[in-house]
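> Before anything else, here is the set of structures, which you'll find just below.
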Structure 1
Amino acid sequence: MEGFPSVEEVSKSPAFPTAIWKLQPHRSGLLPVAASRGGPLNISWEVHGKGPIKLILIGGIGLTKFDWQPQTMYFGHERGDKYSVLVFDNRGAGASDKPLMRYSTSEMASDLLELVDHLGWTLERELHISGGSMGGMIAQEFAVLVPERIASLNLHSTTAKLEHTGTFTEKVGRLGVLLPRSLEGEVQSVLDSCFPHRWLSAPDGAKLPDESTPECEVPAGGYKRFETNYARLAAQEIHMNRGKYGFLLQAVAGSFHQKTREQLRQLADRVGRERIMVLHGTMDRMIPVDQGKKLIGCLQPSKALIIDGLGHAPIHQLTRLFNEFLEERCLLGEKLSGR
């Protein structure tokens, strides 16, 4: 990608050591799950905040707890008296186990259900679910398992079934993120696939933690700003150095995910369309916007957003707006649940 800094240049930035924020969880652990489903295997999890609103953030392929740090800070720290936010590493990612076996979005939803039960989050209409990309597929499967426990279901940049549409070049671009390559190539491929170049080249717009952020360890000199959005996200990719074979096994799970129109209709009936939001971007190169529109057509959610210029990762590209949308949906779900 011409015009963007190299991995070496990003690593030499004064901001590089502060790319991952030290947001201290209120609860955390490793939970053995799937004992009767080919396991057990350990799932790494954290809960940020102590509030009554239970928010669960489900990541896509290769994502870890730290990818959600803008949301973790917003809900679990700045508003931690209102929210308890669960972030976790799906099997195959981060600090969770990476067993060499067939993965599926339904199995990962069952992993999550065991985790939620372990936390004691078992009341009706208690859970606010947000999932993006493969995480949105897992969220669909979770909603099938326990529709009565969902207060709001928020899906972004996802689909009911991956359809490999588009030109040959576009298809190769999407598959490229799965191919073995150098760290330099890995970082460039991921960011090129998930974000518009114009946004990547813009000045770093992240809201940073500071001394006023509750339960956050601030390094000497504070959290520093990068020159561009690209440099910030590249630094995060370098720090996380995502494992490849777990990534590939998750990709298999995403590629085989499928929900029929009738299954989605039943899901929406049981969860309640007034509780569902679907959000997609017109510049999503991983899951094209037409697939998001099909999902909207099947679910008929009360809030459907097609955002011009948005790529595959609104949690970073439109952090403030995404957090506000999610907060709005949580509050609506609480109201609909009589709280």
Structure 2
Amino acid sequence: MAKCRVYLTTYRRNELLRRALSSLLEQTFQDWVCELHNDAPDDPFPGELVKELNDPRFIYRPHPQNYGPVKSFNLFFKPISEPFFSILEDDNWWEPRLLERLMALLETSPEASLAWANMRYWKEQDDGTWEKTDRTVWDREIYREPFVFKWADPKQVYQALHSIGSMVVRTSSFTTRPVPETLPFFAIDPARERLYPGPLILEPEVLANFALTRQTARKTTITEDTQASILLARSFLRHVNASDTYYAQVWKNAQGWPVRSSNTLVIASILAGKLKFLFRHATMIDWLFFAASWVKRPLRMFRLMRSVSAYPEVSRFLDERTAEICAVAASPPRAVT
């Protein structure tokens, strides 16, 4: 049995698949097995590539039909015999030390649910070449050493801390559960953090590369993504018992510029029945922004107010899992088995 199972997922990006697969083969940690999932059943290239490699560590899994990202990702979070697992998407690629470094962090922190590495952004050009940017997901001037995040960090109200494409997860009964297939693709990462009871460890060294491609598998709208954020925040407000200082920071984060997400908290507070929280922290500018949004986009705001009825399965899932992780995280730290 290998120590880590790597899920490599692809959909009609054959040259990018070669790059991702090469980065796996070049890992300094080699005790892995890889499931290559092809979500384009009529594309023979991934299967031919596996045959060409002639490496017994690769298992080819063509899907019988196009599942899409959420259903496909659920295949990667299932009970397995390997103690750790990871996901490599075909448009991203890893630096050689990623698996070695993240496995070491998890082995020295047995209570942690996952570890993930910082990622560098690369931008695809019109001619198909790639431009290396100076941007990374996490600021290395702020995070210089591995940093441990415990539930519930203010960033987890309606966003994710970790990057699913640069992580190693500890296999457990918590971490290998599916999410609702009706979940908007945007919300996969933050929703999954409601399934990780142990700390999450950030490795600030850039050990993975995130591709800003010209074409994307994204199939959800901004309204659907915002509905998911509202449901995440609603479940958080319903179950996380925190101080006023804590929620003041949450609200301050939502009042950021150039992207203001205070409407997410306003609507989530109303849907969660947390009006005391709302009136205590919302400013006049937040209320003016909320009112202006109704004037400018009334249909969209109406849909946002109906987020619970639009996604009842997602709403129920987030409520149950948020309540569960709050109960588990309140216990003393323990190993995840």
Structure 3
Amino acid sequence: MMLSDGTQAPLPPRAVASLTIDGRSVRSRQRLHALLTLLLPLAGTLFAAHDLVTRGPRTLELALLVSMYSVTMMGVDVGYHRLFSHRSFKAHPWLRALLAVCGSMAAQGPVVYWSSNHRLHHARSDTVEDLHSPHVDSEGERHGMLAGLWHAHVGWMFEHEPANPLRLAKDLLRDTTLMWINQHYSTWVLLGLVLPAAAGGLAEGSWQGAWSGLVWGGLTRMFLVQHATFAGNSFCHYFGTRPYPTEDGSTNNLLLVLPTFGGAMHNTHHAFPSSAFVGFKWWHCDIGGGLIRLFGTCGLATDIKAPSPGARQHPEPGSP
């Protein structure tokens, strides 16, 4: 709040101390954002599915889908998640900015919002204070499996109190470049739609090519990245193995490791949240960890964190 002399009024101690902020004043905007970012990609995906059935697969459309998916998932998993939320490595300034922009194109919220929420998730995982636990909600109620999975996957987006960045993300708030990217979040979401549309239009020299690029590399890509990410909140707290005895319900789900770039090794991640790597076996398909290794080899990533070989040993021999 601004005072009469134009200075910023100090925040009340409770506002700074609380892990969440009162979201009632922005609830309508919150729900509108959730609806748009869920329904528009869904509509595009249904159109793409119809196109696929009636016309068959086309190389350009699949190339745009795969390339844009890879770029955006790198931004979410390597950038939003491992770099900004968990500080598992340090990145060169331009790589840091690039990862923030690529993550923003997923339309899952600005980087500070996403990282604050994720840090709260780890601090209160599968408790009443967890934003998206499939086991218990903010009222302390336990639901059946389907209701819990729905809440953890997308339902929480319509009703949650956002995490407090003043308590949970002070380091991000001090980064002026990151804050500029955070403030222009909508620009990056639109960029994620314009780029594949422009590529499709130029490749085919037609507005039809631009439309195909928008549908496949933009909306369908956004839909798939979103639900791969959301699966970490829902399915990876319900189905899979638990080689590490964490205090929450996190699991490793090998069926989801490829589309999540390794993020579905969720129990391993909760056991070693500051680790840049979550795949300790070749079949864990830790693509995000491989990218961080590549960045390190190129001199773009330093201080890469990893648990010691002794700590990696599974408490249950033979666990995947």
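> Could you tell me which structure in 1, 2, 3 was used to calculate mean count of other Cβ atoms within 10 Å over residues 59-66 as 13.2?
The value was obtained from structure 2.
> Then there's this: Taking mean count of other Cβ atoms within 10 Å over residues 67-74 for each of 1, 2, 3, which is largest?
Largest calculated value belongs to 1.
> To which of 1, 2, 3 does the computed value 149 (volume of the Cα convex hull per residue in Å³) belong?
The correct label is 2.
> Identify the structure, out of 1, 2, 3, from whose coordinates P(r) over Cα pairs in 10 Å bins from 0, in percent, for residues 195-282 alone was calculated to give 18, 34, 19, 18, 10, 1.
Going label by label, the one that fits is 3.
A short reminder: the numbers here are calculations on the coordinates, not readings from a lab. Here the structure is a predicted model, which means the values were calculated and not measured. Cβ atoms are built from the backbone, for glycine too; each structure is taken alone.
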